[in-house]
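Values quoted throughout were computed directly from the atomic coordinates according to the rules given, and no laboratory measurement underlies them. Quantities reported herein were computed from a predicted structural model and do not represent experimental measurements.
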Structure I
């Protein structure tokens, strides 16, 4: 995957969250612990979303690319964010996996797993 397809994936994921009623409040938020692709909120949740974009020929699915180590970095970064951005919203960790085709470029599938780290399909 190159950086441009990652950016396209993040743009697509931001639009997906907006359609679901979320407002994106930060993109590519960085701390000394790591980076969070998208931070979005609605009336109930502040969502820390990891976006993985992969070409259709990639051997590992986008969702499998979010390892336990990556999850720990995202959680630490989210806690750092919450220390300086107080909120009454419930934190949630989502993963958005996007599979693309190269020529012509198109999005083949999108999988949005809500609460992916603690109550979702993988840990």
Structure II
């Protein structure tokens, strides 16, 4: 299954958020078996370089096993930067939003279950 992971933090400048996204992308590639890359979108005429969406990571080959590894990576970012908000949207349109601020250990465990269910549940 494929999905897009988006990072948001209203307290960060766009450049800082993009830098954090690049760091998260490297962590996902190093610590999981997921195929992860920044999505590229068609640019407008005359634009230089490949346009990207700030804070977005495309994830491929998601399964219940790789979701556990992905969540462990996300959890380390939640612990470091509790103002982050993550949005995971599957290719079939299902989505899950994770607000890191004030997450207790119990809530993190519940969120982990919700993420696993997102990728285990068939689309309706």
query: Out of I, II, which structure matches -9500 when helix-only ellipticity at 222 nm (-39500 (n - 2.57) for each DSSP H run of 4 or more, over all residues; to 500) is calculated?
result: I
- request: Work out which structure the value 22 belongs to, where relative contact order in percent (Cα under 8 Å, 6 or more apart) was derived from one of I, II.
  value: I
